[in-house]
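Alright, structures below, take your time with them.
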Structure P
Amino acid sequence: MDARPEVSDEAGESLQDSELSYAIEYVVTPDPQAGGAVVEMIVRQTNAQLREVDMRAPAEKFSAVSGDGDVSHANDRVIWKLPASGGRLRWFVLIDNQRKSGAFDARMDTAWAIFRAEDVIPQAATRTRRGATSVTSVKFDLPTGWSSITEYFGRNDRYAIENPNRRFDRPAGWILLGDIGVRFEKVADVRVTIAAPVGHGLRRMDILALLRWTLPEVVRLFPDFPQRLTVIGANDPMWRGGLSGPRSLFIHADRPLLSENATSTLLHELIHIALGTGAEAGADWVVEGLAEFYSLELLARSGTISVQRQSATLRKLATWAQESTILCAESSSGTTTARAVTVMTAIDAEIRRRSNNKNSLDDVTRALASAQIRITMQSFMAVAGEYAGSNSTSLLAENFPGCDI
């Protein structure tokens with residue numbers, strides 16, 4: 001992820017709000033035969049509001065970069081210095097991304113394409129006039145018979161992009177293009193979209209049924225859960241798992257919605273969406289542990305599984321967790337996540353016991369989600385300590401092997 005910031009020029013003239021706004025339209029044209037897409041970034045402005053765009057563009061993925069003004073593509077970065085009146089920047093990007101297993105987490109097929117917005121429109125650092133903000137949209141110029149699904153509301157394959165937390169908006173989340181089947185419904189005041197390429201066997205109604213049981217519990221736990229949720233699925237050769245993005249997720253069509261051990265990939269990824277943040281180095285176990293703990297907990301709260309079934313699964317996870325020797329690894333493996341669930345279970349039990357059930361791990365989780373900053377080991381311990389108490393036994397260092405406490 002490119003974390004370089006937006007920068008406003010401090011020496012800019014004082015302008016009215018209407019003069020600080022500029023328009024960006026991204027036009028994405030898939031090229032199935034070439035395995036990628038042509039992207040055009042069109043900027044319309046009157047007072048040089050947007051002056052420079054700097055985005056990561058690895059040469060093995062991005063090519064044919066050209067545009068108005070001063071454009072360079074070197075060292076895996078595109079730097080565009082715009083004309084004062086705006087202009088156009090164009091590039092071609094390969095979409096396929098194949099994992100070591102041979103499966104894909106981004107794919108351009110002859111009849112469909114599934115990818116994340118950042119696969120074709122990278123994050124960018126910008127230089128702007130002080131206070132300048134973009135009005136951004138994305139449009140898909142599609143082959144005959146194709147349509148589009150994104151996390152945004154739109155018509156005729158054109159979507160408005162709004163992120164009140166950023167001055168420079170760009171698309172995010174999972175995108176599906178092609179000959180697709182789709183279901184729409186409103187669940188717990190969340191507008192749900194479930195879509196897949198035609199013929200891929202995604203059980204859209206089964207997913208909708210599970211969401212009708214469980215999404216109300218997710219929203220109770222996370223009152224700021226997004227008002228829109230997009231679930232995109234496909235069969236092989238896509239990766240056989242689940243992956244979350246902003247207000248959207250991908251799940252393989254063959255993945256069970258509820259596994260034999262009573263865990264749910266769909267619910268796990270929903271919790272990632274609800275948390276709305278990731279983890280800094282060494283804290284991946286926190287976000288993965290919370291996602292797995294609550295995927296099981298909310299199945300029980302909603303009555304989808306029994307409390308007895310939940311307890312049996314927790315015992316199995318505790319046994320599996322014994323194979324893990326470290327929590328604070330770079331990424332959380334299956335055994336590490338199992339150990340993380342046992343840690344979360346112990347913290348939850350202690351908080352409930354000490355507060356006579358007035359508080360729980362829910363309070364810790366809501367606090368982490370509302371902060372909207374990447375979770376660290378220190379931030380998790382600080383928030384958990386507020387509720388578990390200074391003499392907590394569940395937060396003793398011995399419970400966190402490999403962690404710097």
Structure Q
Amino acid sequence: MTASRLVMFATLVSDGLKLTDGALAIDGDRIRFAGNRDDFLLLEDADDFQVHPVPEGAILTPGLIDIHCHGAVGADFAAPEHQAVGQAIDFLHRAGTTTLLASLVTAERSAMVEAAEILAEFAEAGQIAGIHAEGPFLSHDRCGAQDPRYLSDPQPEFVDELMAASRGQLRTMTYAPELAGTEELISQLVAYGVVPSLGHTNASFQATADSLRFAREQLRSAGVDGFTEKPTVTHLFNGMPSLHHREPGPVGACLEMALRDDALLELIADGVHLSPDAIRLVFNLVRARGVILVSDSMAATGLADGQYSLGPQEVVVAQGQARLVKDNSLAGGTSTMLDIVRTVVASGVPLVQAIYAATVNPASLIGLADEVGSLHYGFAADVLVLDPQLNLVETFRKGQLL
């Protein structure tokens with residue numbers, strides 16, 4: 001049971017800023033005050049708020065947001081069962097990811113549609129913020145853990161079917177720009193309010209840049225209030241050719257577009273998909289405003305090593321690394337978003353930047369920039385209490401202590 005009006009005194013980290021002598025007041029499911037402790041104490045009704053104790057040196061941040069998440073604690077969002085999905089979402093919320101998209105993988109069309117129908121129920125209930133489709137319009141050469149049997153060029157009729165099944169809850173879709181019909185796909189997605197996310201691609205530098213530029217123009221002209229104007233890049237570096245000085249390829253194009261503030265780059269900054277040096281390099285190049293941290297977590301997250309599934313693919317997890325049984329390709333991650341934040345900070349990125357990339361940017365991407373992702377008056381009371389080592393102490397979601 002959580003008091004309906006409470007206040008915590010601690011360091012606040014939000015929106016790229018850090019306030020050491022801070023106060024955060026929660027009234028019901030909303031943030032009533034976030035700012036300097038002395039200013040809070042001047043409020044006429046300050047005494048009406050019950051002081052909620054936190055550890056010495058505690059840090060308060062917004063709840064983290066994950067836009068690329070395939071499951072946890074045994075649940076695979078690509079093959080969802082109601083009870084298992086509910087348990088996975090509850091685990092992720094309690095672990096500090098208070099807002100998330102549930103990600104599909106490439107599979108038989110009927111399986112993707114069925115999964116979208118089930119996940120839409122959780123979105124409509126407010127337990128997730130929508131659905132991300134990773135495929136099926138991806139490169140065979142760079143499919144990674146996506147099953148190549150079900151990849152294809154864009155099919156407008158399938159997009160219509162998936163949108164209908166998701167009842168408008170599809171938020172992002174990963175696509176490869178070199179496939180025939182991708183401009184039509186981008187236009188179709190934007191018309192539906194879905195953000196195109198370039199990835200799993202073998203495209204050239206120019207083809208990548210042209211596609212991101214076209215997606216940016218389409219998003220700009222959409223004219224929907226609160227709708228993001230930037231396309232994203234699905235897990236930069238992974239699922240695409242390496243950067244080379246004679247052919248910078250998609251990595252080079254994506255970095256340049258982010259430098260121009262025309263794209264947002266997903267990073268699976270777990271120390272497995274990317275080295276600490278690569279993580280720090282991207283933050284130094286494009287700054288936090290150009291990065292969205294993601295977990296790419298799969299069913300093994302929160303569980304021990306062993307055998308798991310990722311859609312139709314068999315996966316073995318050893319020492320926390322998930323890999324396909326058939327060819328040893330990386331097959332998602334096993335870290336939570338808070339694990340990701342800790343890894344980013346350990347890589348040499350300031351905490352304020354790591355939190356920004358795990359809150360403000362993804363909130364804007366999914367159209368929730370005025371609801372979550374910041375410690376602001378009137379926002380949903382999604383708050384993490386961390387100790388000085390960034391270990392999770394408590395999670396509040398919509399004002400409720402989980």
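No value in this document is a laboratory result; all are computed from the given coordinates. No experiment lies behind these values; they were computed from the predicted model shown. Cβ atoms are built from the backbone, for glycine too; each structure is taken alone.
Which structure, out of P, Q, was Cα extents along the principal axes in Å, for residues 304-383 alone calculated from, if the result is 34, 32, 24?
This figure was derived from P.
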Relative contact order in percent (Cα under 8 Å, 6 or more apart): greatest across P, Q for structure Q
Quick one: log10 I(q)/I(0) by the Debye sum over Cα atoms at q = 0.09, 0.10, 0.13 Å⁻¹ came out at -0.61, -0.75, -1.16 when computed from one of P, Q, so which one is it?
-> P
Comparing distance in nm of label points 7 Å out along Cα→Cβ at positions 192 and 360 across P, Q, which is largest?
-> Q
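Matching task: 19.2 is the computed value of mean count of other Cβ atoms within 10 Å over residues 184-191. Pick the structure from P, Q. Intermediate values should be presented prior to the final figure.
Values: P: 13.5; Q: 19.2.
Source structure for this number: Q.
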